[in-house]
Every structure is written in C-alpha cells, then in structure tokens.
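Input: structures, listed below.
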Structure 1
C-alpha cells in the first residue's frame, strides 16, 4: 500500500472515530486516543523505515533538518483524507525515543464551537465583552484549553470590531475574520518566540492578544504589561486550579520583583477558568470547570499573597459566578450527567465532593481511603 494512501486511511480513521490524538512509533501499530483510552489499530508494527518515511512525507526539508538537529519539532498541517478534498487539521510533535523517531498528533476540529456549544459556564460570555485585562484558561494537557480560548476568540470575532492577534506554537484552530480582523502568528514561522512576538505586538495596533502558552518570565511579563496598557489578553497555563495559577505566575519572577508583580497581577486579572475533560461511559467527553473572578476579595488575596484564602472565596462565591472544581463535579452528579465513581476519580478533594453530594459525614467509599487527584 502506498504511503500516501496509508496516511490518508490512518487520519481518516482518526476523524471517523473522533480520536483526539494519533501516535506513531517504532515497534507497534499506529495508536489512536479516543475518549482518553488508547486503541491500537489493526496494522503491522511499524519499523524505523516506516516511521522515517511518514515523517519525511509530512515535513518540509527545513523542518526535517531542524528535527534532526534539535531532536524535537512542533508543527501543524492540513492533510487530505479523501479524494473529494476533505482534509484534517493536525498539530504534530516529532521526538526521539530510545534512538528511534516517533510522532504524536492532536486532531484539531475544523469547526470552532462557541461557548454554549461546548457547555462552558455562561459567564465566559462576559470575557468576550471585556476591553482590557488578563483572563487565563488552565488545566492539564489535552483537556480543551485551546478549544475554550478559540470559543472566546470566535465570539469576539463575530460580535465586535477588533484587531485580534494570536501567538501560537503551533497554530491550531484557523480563524476567518468576520466583524474582527484576525492575524495568527506561529512560533518558528512568523516569529522566533513568544517573548519576541509580545515585544512587537503592541506596535501592531491590537485590541485582543491571545497567547498560546505563558511559558517563561519574559512572556508573563509582556502579557501583564499588555493587559495593563489597555488590551484584552487571553492565555493558557498548565496549572490545575486558580490558586496554583497565581503562584505559578508570581514564582516565575525573581523574589525582589514579586511585590510589584503581585500589585500588577491583582490590578489586571479578570479571572481564571480551570478545566478537565471527563470521558463519558457511553462515549464522548464532558467538561468540568473551576471559575474564579477577580472580585475585591480575590484581588486582596493576590496583593497580600494569601493564596490559601482563594479556595474559600471561590467556594462561597456562587452568587458572584464562581465555583470550585468539586462543586461543579457535584452539580454534574446531581443533574445525572456524570456517575459518581467517574466524578470522584477527578475530584480534587473527595471529602468535599462527598459532603456536597451525600451530606455531612457521609461517603460512598467510607473506610476505603479513596483519594482525590491531589
């Protein structure tokens, strides 16, 4: 079977089965991740020549040379999956393991779903209406952060006349300008780094800036400055909840700068949405969220770095549109959308979850020592 046809069938099968990821490695067949579970395809194990052929087919010569030199490569591409022009968009990563080439792909949906379609908190509509400040979407890798940011960007795109600049590594969702004008910049192709792109972006007359990931001190510093100077900044962090997100931002700075940064962050922060995608028993996934807004009590905790106080503020802030992850899981259980056992395996504090679901002093797993994810 020709390589081109084989890849077309592989990626076509990923789309057909609604896979989130595709893995290609030496010594095993191609593997799909569907609803967080790995599924090996009925295919002979790949040998080193197979994997090398796949990689050289998908990469440009320049990309391949960079991969061989740096041993790592992030990229994105469209790949045809049918003769009638259908294609799939993929975010790829090439790496080496035990001296062998390997690849992992994230399948990027072509359609950008809106906030209500993703069943995200309706309060996120308010973020799309903001003119300035910093809003963060956080959570583990593969739990939909980019999808949530894309939904907010698309709502701005169809409802407001703005200049939106995204800085991504690599570009995932492709936007088409509607009421807004959108420029998407990819690290390594359109700019050398997040920090360098953010140094220049304020000269590009942006209203909204989307940062794929706040990875280092210079990126975080530039994001805070952009939010402080009258821009709406949207960004992601690989942190599980709001308190740890605040700590991560502050800790990236040297100790002698942290007092100033606390004030700056307290002033510009809009809020933080942390999320997890939970696999449903019948297939598909559902999002559970924690939502914190920068109300006065939250700003005070940040200024004084009393981060431990944020959880209680979120817990008691339902009337202000806030909730913890465990409160959201409890809601989903009570509404019959998630079975208790599944929700409990994603809980941050199993005792809190049990109290909200069953009442004080009661646990579905009394005496079994079930632990939350922390």
Structure 2
C-alpha cells in the first residue's frame, strides 16, 4: 500500500507543478504583451512630439503688449499657415510656473516651443528638457542664457536704450532744470533689461547728467517702481529733473509716485512698448517719450519659423547671436510729434483708441485725428 501511495503522491506533484508552470508562463506572456502594447500606444512620459502643435509661453500679463498683441498676432498667423494647434500659457512673472507650463506643453506633445523667458538663466532647463525630447525652441523677444536654441527673434535691445537716452537727455536739457536724474531699470532676471541699461548708460554717462540713484525693478513691477521713486522723492525732492524708466509700466509707476507727491512740473520721463496709456500720457505731457516696437512682424515671423520647424524645414536668418540664427528688428522712438507717423500709421493704435473723450483736447492740440 505504501508504494502505490508514494507513486500517486509523486504523480500528483508533477501534475501540480506542470499546471503552476503553465499558469506562470501564461501570466508572463500576458504581461509582456501589455508592456509592448503600452510602448506602442503611449510613449512615456507624455505624448511624442507632434507635427501640428506649437506652444507659446509668454512671461507676464503686467506688460500689456503680450496679451494685447503678441498672443493674438501669433495665433492668427499660425491659423493662416494651416491646420495647426497653439498651446498658450502665461507665467505671470513666475519662473517656476513657466517651467511647469513648459513641461505640461512637452507632455501634451508640443512639437516646437516659442519661449519668452521670465528668467533667462532659469529657462535654460526648459531648453534642455525640450532638446532631450527633440523639440526645437525659439527664443522669443528675450534671449535664453543657454541651451541649444533653434532661433532667436527680438528687437535691437541695446538700441532701445540708446533711443530712450537720446530723447531723455535732449528733453532734460530743453527743460532748463539743473539737478539730477533717477534711473528705473528693468527686471534683473530679464536679459533684455541689461541691454536697455547698457544702451542708456552709453548716452547718459557721456551727457554730464548726474545720476542720483538707480534701481533694477523686480518683475518689471509698476508697484515696485512707484514705491522706489516715492522713496527717492522723499530723499531728493526738487533735485529730480528726470526719470529714465525702462518701459511704460515702470514709467506709469514713477509718474504715479510723482503725482502723489504733488511734483510740479513733472520731470522728463521715458518709457518703452508704446502702450495705449503711455501714448495718452505723452499727449498730456506726463510722459516724454516711449519706444515703439512693431510687434506684428515679430510675432508673425516667430509663427512662420515655428511652422517650418514643425515640418522639419530648414530655417535661415540674417545673423547669428551666440551661435543661434537670429533676427533683430528696429525699434523707433516716439514723442508727441511722432504718434501719427508711427503707431497710428501702422495701425498699432487708431485715433479712436487714443482720442477718447478724456484726451480729445490733447489730441486736438497735438494735431491727431
């Protein structure tokens, strides 16, 4: 009896082992099939780069041009070029937020990034991530501080500073006031701000004007500019004969501080971007000048280059900057005498936009409309 029992036990164990081996083999095959299917249908992480999707990543909403001009002009030109999709994000002057937005765009399958960096240095990691996925990056308006860029399009930003300073020095001298000036520069994280400052100093340093104090405005914040200028008014008072402001937003902050302090007459104040509020301040004499940058050619060229890159076509440029194909457009100085021939002639702003009832008399006096 014992032998048959051992034989039956041995036979039952072999059958059990056979069944377990077959089950394990079947499970392994199913797992392998699932892994192969996953690799085929959804690459990790995110989608593969698409040939019909471009991401436009802009830095802030405080500078009016981005939402008013850059985004709609870019999107309109993309639509004209074919059946392409734009993923849009605005970083609200937050470099970490822009990093997240870029990662989301890459995960969603963007085939090209058009990047206007909040922080030129921090944005290098965005370019590196895009390059790792084979996604080209166009550096838009501001030059990223490194990485393998496919294209750079902006304005001659050092010339912007020169134009501002030339008009500024001429205005201060014409005012006949003898004192000192304040310099309200742009954001320390903006690569363009350093170029504006360099261009401005190249003129101001040779002018004989005395710089009372100088400030790099965090995030181009009008509120920060106003706060700083208020402190300088308390310190220097009537000695302030001019305020070099690097853009119209900081100019607005500076003028607000001067108004609150009842400074009269207002000193000469510069700006940049030809914002509507700045054009109207120029008409009333609160702001001396701004710099007009024709954004339509910039946004449209960026769209055209992006589509070429999506399609794997070669792109060319008139110059190279730091080894990157680049196009730099020309800025134009605008005072009260130039409004009709610049922003109105180009359709940037219409007479109706500018000459609202509150500015009707100023428009008439300036010969506008």
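No lab work stands behind these numbers, since they all come straight from the coordinates. Predicted model only: the values in this text are computed from it and were never measured. Cβ atoms are built from the backbone, for glycine too; each structure is taken alone.
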From which structure (1, 2) was mean count of other Cβ atoms within 10 Å over residues 225-232 calculated, if the value obtained is 18.2? 1
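Here distance in nm of label points 7 Å out along Cα→Cβ at positions 73 and 217 was calculated and came to 2.1; which of the structures 1, 2 was it taken from? All intermediate terms of the calculation are to be shown ahead of the outcome.
Details: 1: 3.2; 2: 2.1.
Label of the source structure: 2.
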Say we calculate Cα Rg over 2.2 N^0.38 Å for every structure; which of 1, 2 gives the highest result? 2
Consider the structures 1, 2: one of them gives 2.8 for distance in nm of label points 7 Å out along Cα→Cβ at positions 97 and 113 as calculated from the coordinates. Say which. 1
Name the one structure among 1, 2 that relative contact order in percent (Cα under 8 Å, 6 or more apart) of 12 was derived from. 1
Taking distance in nm of label points 7 Å out along Cα→Cβ at positions 193 and 329 as the quantity of interest, name the structure among 1, 2 where it is greatest. 1
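Work out the source of 12.9 here, i.e. which of 1, 2 gives that when mean count of other Cβ atoms within 10 Å over residues 65-72 is computed. Working shown, then result.
Details: 1: 12.9; 2: 17.4.
The value was obtained from structure 1.
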A value of -10500 was derived for helix-only ellipticity at 222 nm (-39500 (n - 2.57) for each DSSP H run of 4 or more, over all residues; to 500); which structure in 1, 2 was it taken from? 1
